[in-house]
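Have a look at these structures, which come just after this line.
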Structure P
Amino acid sequence: MSRILRTAAVLPLVPGDAGRHPRGVTIVNVVELRQYTLHPGKRDELIELFDRELVEPQESAGMAVLGQFRDEDDPDRFVWLRGFPSMAARRESLTAFYLHGDAWKANRSAANATMKDSSDVLLLRPSRPGPLVLPGAGRPPIGVITPPGSRVTITLCHLGAAVDEDFVRFFEEKVHPVLAATGAPPIACLRTERAANTFPALPVRTGENTFLWLTVFADAAHREEHRRRLAESPGWRAGILPELHGRLSAPPRHLRLTPTARSRLR
């Protein structure tokens, strides 16, 4: 099977119906991208605790823990994604987990002791109307400690104004086809959720105009192959990339991530 097909099959995220699918599929309309700066040398400690103690309790409270990662370019950075059916459901789930849940009460001191800063949080929604559908299977059981060989990249684009239909169409018609043709079709595209934070006890970044896409690679070599093919793609550097940069307030930022042993997105 080609790398393109293997990448697309890792974790399909496609439009679907709201609610809980009868076969256990999780519906996500709101996503948090959370980037934590940790005290030096504490990342593995937090990941071991998170994977063992904090995944299932969050999901029991109604959240979807979509993926948790080591940032390859910063040894003290932990990145993770979680999703919710709606902003109202987000309030209910976070209240249940943080204010009333036994798991957080038992583990918060240990978790917080690893963190220098946990305020870098973006609140996002799908770039097109309609939820993302995350299939229920995919996460290894508690006790698995060996991370997969796959890699995940999150590409963040910051705009000077709200992400509009014109930008989404530009991405779909010009950027996406080249990414797919060079071996890295995005599995999800998200944009800033502009609704008010429904759980103020956990702050989120405001005043942001963000568009991002997620890509899964079979391994580090596959990611490097895509980078090379993209650089050699006719029209990318001469046309599409300059146009993309011209629409942004800063150059795109690439989070190069390694999934943890129990990350669902892998």
Structure Q
Amino acid sequence: MRKSLVALSVLAATALPAAVNAADYSDDIHKNDYSWSQFNLMYAFDELPLESSHDYLEMEFGGRSGIFDLYGYVDVFNLTSDPDSDKTKNNAEKMFMKFAPRVSLDAVTGKDLSFGPVKELYLATLMEWGGNAGVNTQKIGLGSDVEVPWFGKVGLNLYGTYDSNAKDWNGYQISTNWFKPFYFLDNGSFISYQGYIDYQFGMETNGNPGKTSNGGAMFNGIYWHSDRYAVGYGLKAYKDIYGLKDGGFIGKATGVGHYVSVTYKF
């Protein structure tokens, strides 16, 4: 689960429609504030690249406070310290962190900047760090919340990417995420279709045959939610993930991976 999916599930489960729909901050920029956090115990099968299968704990959090909209998580891999785990091989990452604060331009200006299906605009940022010397990128761009038929409110962000390892700007990323409860049970729990797309493009390969100028992933999850717990399965489709060419030096970078998770909501 990524990019405020859980924030939306919290709102759906606790029935706070004002926080979901309102974007009017003319009287009080804190009237839509909320926060959430949870632990996700997860297992990945054939995660790309490298077709890694491993357990991990994801500590996920987010919320809204005034002008700030926040999403983030920290992944800790190989909780069982299994010496045969993929995460003990080839100098693999032991942790991964992502923080995605956005600043509401509607709240900063005190004006309603919505138009058509676009309900709110943001200065969007995204920071990603690996546990070793792997991923270390910062992204900045324009974000939005967009009303889409059937799906409801969908996040849509466009970033430019700065690679801190290479000390250079390189390419762009477009990201979207959704959360759609579609089946409600008598006990108040529900089943949702939730997911996200991250697609990178316009990247310089500098003649490296193992890299491509574009690539990305799409996550499709089916989750059962109650007020306190969630259980789910996700299928993630990859295409030259991170701009790594499928069959190049990294091996397989295009295909599908599978994820199962059990969640406790604080």
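Bear in mind these aren't lab numbers, they're just calculated from the coordinates by the rules spelled out. Nothing here was measured: the structure is a model prediction, and the numbers come from that model. Cβ atoms are built from the backbone, for glycine too; each structure is taken alone.
Calculating Kirkwood radius over Cα pairs in Å, for residues 83-186 alone for structures P, Q picks out P as the one with the greatest value.
Source structure of the calculated read-out (distance in nm of label points 7 Å out along Cα→Cβ at positions 163 and 195, 1.6) within P, Q: P. For FRET efficiency 1/(1 + (r/R0)^6) of positions 75 and 99 (r between Cβ atoms, R0 = 35 Å, to 0.05), the highest value in the series P, Q is held by structure Q. When helix-only ellipticity at 222 nm (-39500 (n - 2.57) for each DSSP H run of 4 or more, over all residues; to 500) is computed across structures P, Q, the figure -2000 traces back to Q. Highest-scoring entry among P, Q, by relative contact order in percent (Cα under 8 Å, 6 or more apart), is P.
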